[in-house]
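Read-outs throughout are calculated quantities, based only on the coordinates presented, and are distinct from any laboratory measurement. The structure displayed is predicted, hence computed values, not measured ones. Cβ atoms are built from the backbone, for glycine too; each structure is taken alone.
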Structure 1
Amino acid sequence: MKAVRIHAFGGPEVLQLEEVPRPMPAPGEVLVKVYASGVNPLDWKIRKGLRAKKYPTDFPLTLGWDMSGVVEEVGSGVHQWRPGDEVYGRPDPTRNGTYAEYVAVKADQIGLKPKTIDHVHAAAVPLAGMTAWQGLFDHGHLERGQTVLIQAASGGVGIYAVQFARWVGARVYGTTSTPKIDFVQGLGADVVIDYTKQRFEDVVHDADLVLDTLGGDTQKRSLSVIRKGGRIVTTLAPEDQAVEAFTTLANTEQLETIARLIDEGKVHPVIARVFPLEQAAAAQELSETGHVQGKIVLQIV
């Protein structure tokens, strides 16, 4: 099978399209024929060696940990999946990933793919969608009637966070840049703050929750907008003891809840650009700019 691998840390040039053996599913795993793979900042950060302590890997390494596809084969002990099931999910980022025609994943790291969208759109959901869900609900405990500020509301995680927060009935503030104001409003934000013209702390007061995917000074400034007892949840390093950091965990139940919301028309993925597998380097270069509106996806089938 074809796979995009790296043999050393480095720039986009280390990504190589190679012919490699097809993996075999171990007990408790399934083999998935990958139709599309999401491209995330995690991918190029691992490629550069920026996550070597958190995600130890061996070379050669196939990148990509976001996918949609069809179950090809099941390992022993797997009873919830059968060949032909259309699934999507976020495999374990400490092992070979989804920039490949096939990937072996643990049976509890996938869920049934949304029925109303194709594999390209489904591949844009798992990592960003579960990150937004877990940040808002598992760690942020967001409820109807509360107020949430979503930093980088037009980013990969922010897009889902705005839609989930709107769905649960929260009042949603989101930060973005001038060209993306209408886009974030269309996602369902009640108030959109143009960070190039306005400081968010001049607009938001007594928020119940801030979801931070930017870190640094933005995270520090967010401390001033939460109410007493409010929360700041981040996907990055916490800048203060009051900030809770978390790592996204694969969760079948959450994947299938998100799939249901998509099928009901309450949430929709947004695609920025689709590349073929052999252009994985160009896809990662675009991701590294940090100015993508929506998700980048590699189409494999």
Structure 2
Amino acid sequence: MWWPLRRKEGSGFSSCSTAEEVTEGIDATAVTAIITGASCGIGAETARVLAMRGAHLIMGVRNMNAAKHVKEAILKEISTAKVDVMDLDLSSMASVRKFASEFISSGLPLNILINNAGIFGTPFMLSEDNIELQFATNHLGHFLLTNLLLDTMKKTAHESKKQGRIVNVSSQGHHFTYREGILFDKINDQSSYQKFRAYGQSKLANILHANELARLLKEDGVDITANSLHPGAISTNIHRHNSVLTGVVNMLLRLFIKNVQQGAATTCYVALHPQVTGISGAYFADSNLSKANSLGRDTDLAKKLWDFSMNLIK
């Protein structure tokens, strides 16, 4: 990356820091973590580094074959790694409910939930629940998953006396949403659909979800934090529906593009680093505190989205 971007901020890390670097010396052997979308890209690297630090990792994935290859690669590198793979399609509420039920039935604790999976710039499609696909996958599936696993996280935090962490992987793309922020009344309206703004809408929703959840957890006196983050501009297969964009990104923005090891850093930092203890309802970038746009800081919009999402998952 271009050398001016290497400047370290308050945390001591920068945009060039890798996931291994931001977790160096951290012992996560007492941690059980779920990460969605860990079959490729920054999700797979996040999984590898959390496993390296000793966490018991559950990979919630749609592509089971790809995830099994990731698991095999992790075990080959880290023979003591504890990694499980479970089927999870975030665009399907039935799949999310099945995943959560099976995890809860396992009796495992849950310290960390990383809502990482995402799709980008898809043509207009509806999920099997008749919800616009990017909103369904990037936001609503994670909203439902978090809701279903929250009691397990509360129980774990209480019994372990260890703070739980919920991490929503958002994007700077939240700046490029619709003017209203969230099209509540037209969420499934094809005539209003703009694929990149719909992506921005879903990433804004990730931030608002974390913010409102943080407020509710604090109000309830629960020792669980909820934060969101921008991983950075990374060339991964999230751009698979936009081959022209991928080419432009790779050729013209190479100086500003993170590799996967750097792209997973902020997620690993927010999930594990002691510096983040007690911080909730915040937005991070480059393994440092950052600031979402005004819509991402709108508490009324966050509450409205929460109520809207609760109605959709009933």
Structure 3
Amino acid sequence: MTEEQLNVLKSDMKKKHRNLLVKRFLSNKLALSGSIIMIVIILLAIIAPFFTSFTPYELDAMKRLKAPGGEHFFGTDNYGRDLFSRVVHGARVSLMIGFAVAIITSILGMIIGLYSAYFKKLDGVLMRISDGLMAFPAILLAIAIMASLGPRLENVIIALTIVFTPSVARTVRSAVLVVKEQTYVEALRAQGASSSRIIWLNIAPNVLSPLIVQATFIFADSIIIEAALSFLGAGIPAPDPSWGNLLYDGKTVIFNAWWMTLFPGIAIMLTVFGLNLFGDGLRDLLDPHNNKAKK
């Protein structure tokens, strides 16, 4: 077989593999439903501001606590600001924080998990630090970090990264401990391959599946904790819109202006629900043992 024929064969195999993955994804109701919900939310966060003439900071004392309807789809808040505009801009903040935390924790957790599992001397130090951080409830640790750093968007990302990185490192470490005992890893060591080459070219690709699934759940958890921090006054500072800030503003008038807590609450619920569905679907798709068990 010539080199050209071999390349064509490899290309065909890659196409068949991609088509198989697409078919499996479309047949997985959890992953498909979760992805549809998230696509709708992301599109609304991007496009919706162009369909309203109000900004999230525009005050109008004459329209305080106006009920939903007319020019204000979601009503107004206690300062006369358009609630729809604030919920949409709050979605941008929450999604940006969740995405940033998921990406950063995945990178840091992967590095820590890979090296701690491969090198026993590092394992004792890194895992004890992780255990110490994981001993605190996530929300309490986040509040403590925010109290020292101050309420800013960048500090929220830093705090949540510190909170979630240990759990990602644990997940990666568990996967690496299984992979590094495989025969091909022993063969690479015998051939004189460097530790860095084995870790990044041979082990890392085999632990991406659990890492990706974990990242989706961290995305959802980050949105919840950011909302809790903002609700407690330790997250995104006012007047910047955040779903937690909106809930905080609405709690004092919940019986007179129910829409101020209803719409931000629904936004949080749908986003977390969609991410959890997507994560569960990905776990079914990427974990072969799960698929066999179901069959």
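Tabulated data
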read-out	value
Comparison of 1, 2, 3 - label where distance in nm of label points 7 Å out along Cα→Cβ at positions 183 and 271 is highest	3
Highest-scoring label, criterion being mean count of other Cβ atoms within 10 Å over residues 79-86, among 1, 2, 3	3
Which entry (1, 2, 3) yields the derived value -24500 for helix-only ellipticity at 222 nm (-39500 (n - 2.57) for each DSSP H run of 4 or more, over all residues; to 500)	3
Answer label among 1, 2, 3 for the case where Cα Rg over 2.2 N^0.38 Å, calculated from the coordinates, equals 1.22	3
